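Structures follow.
What follows is calculated from the coordinates using simple rules that are stated; it is not laboratory data. Quick caveat, the model's predicted, so the values are computed rather than measured. Cβ atoms are built from the backbone, for glycine too; each structure is taken alone.
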Structure 1
Amino acid sequence: MKKTIACLQKLENLILALSFVVMSLSAFAQVVNRNLIGAGISWFEELARYCMVYMALLGTEIGLRDGSQIAITAIIDKFKGKGGEIIRILGKMVVVAFSAIIFWTSFTLLEKQVQFGQLSPGLEVPMYVPYAALPLSFGIITAVQGLTLILMLTTFLSGGKAGAAEGGAA
């Protein structure tokens with residue numbers, strides 16, 4: 001299970017790195033074109049924007065994984081021992097349920113984009129390409145956080161500390 005999580009995280013990191021490189025290069029090219037050549041090319045900006053959307057959504061899982069997301073821990077901090085572990089497990093369950101719902105419902109939005117056949121104004125790519133960031137990101141979030149939840153439950157039920165298997169805050 002940990003190998004599956006590691007593979008998903010490598011895929012996520014690869015997509016993030018590629019998105020960052022493409023976003024940086026396209027934003028740089030747009031600035032050079034606008035300021036040195038005097039010709040603004042709109043698809044550079046659009047490409048950078050779509051890459052930023054992918055990065056923001058995939059970055060959500062990284063924040064969940066390493067606990068760097070903004071969190072209100074007032075309730076969790078009041079509970080120590082098993083009570084705190086149960087609260088963390090419940091929090092992780094909420095994250096998994098929410099991301100699974102968004103993952104599932106994002107296919108409806110994606111299907112509508114495929115049906116409409118709309119193209120982006122600058123790049124002229126089908127609009128389902130940028131909208132695919134939702135099922136991709138929330139699919140990875142659901143998978144990684146779901147597997148982390150299973151590890152937390154397994155550790156908790158075996159008598160270990162659930163937070164140790166979590167790898168981040170709920």
Structure 2
Amino acid sequence: MKNSKVMERIAAASNVIGAIALLIMLVVTVADVIMSRIFNSPFPGATEIITSVMPISVFAFLLSTQIKSRHINIDMVLNRLGTKARTLLKMAGQGVGIFLFGLLTKLTVPMAIYSYKITEHTGGSVAVPMYPAKIMIPIATGLITIQLVIELIKSLRVLFNRCGDDDGSLTAS
């Protein structure tokens with residue numbers, strides 16, 4: 001089954017954002033270590049920058065992980081099940097994922113909007129914007145919810161195709 005080209009493009013863009021966030025964290029951490037060791041003075045705002053960028057780096061890669069099915073599976077249990085049981089178990093996981101990521105999206109959207117409206121920043125030696133990270137969370141969880149709905153629809157099609165007769169009617173199996 002082919003994944004949606006649109007979702008794959010969004011995942012690729014999201015991966016670039018995640019990679020940039022990781023690069024920022026790497027550069028800030030290295031600069032902090034060098035400044036602490038050589039100049040005996042830490043990089044100003046290093047902790048605040050890393051705290052602000054970390055959620056972006058984590059959530060940016062989730063869609064790609066879901067599309068490529070790179071999440072953790074218990075293969076030794078799944079491989080012992082029949083095709084129909086595996087499909088039903090996969091569908092149950094997709095349903096739970098839709099509920100949880102949908103709920104997370106619903107709960108974080110107002111938080112992101114409020115954070116953007118007040119231009120929320122970290123407290124500390126350097127004021128680093130927090131609203132980009134708070135905006136990234138509902139975007140990422142919303143995209144994962146959409147991807148899970150797409151996958152659930154595909155799983156339902158697979159299940160009904162396996163259960164159907166040649167005339168397309170559904171039989172009990």
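Quick one: distance in nm of label points 7 Å out along Cα→Cβ at positions 20 and 60 came out at 0.7 when computed from one of 1, 2, so which one is it?
2
Rank structures 1, 2 by distance in nm of label points 7 Å out along Cα→Cβ at positions 92 and 148 and report only the one at the top, that is, the highest.
Largest value of distance in nm of label points 7 Å out along Cα→Cβ at positions 92 and 148: 2.
Could you figure out which one of 1, 2 the value 19.7, 66 for Rg and Dmax of the Cα atoms in Å was computed from?
Traced to structure 1.
Of the structures labelled 1, 2, which one yields 0.10 when FRET efficiency 1/(1 + (r/R0)^6) of positions 4 and 116 (r between Cβ atoms, R0 = 25 Å, to 0.05) is computed from its coordinates?
1
Assign the value 2.4, calculated as distance in nm of label points 7 Å out along Cα→Cβ at positions 68 and 84, to the correct structure from 1, 2.
Matching structure: 1.
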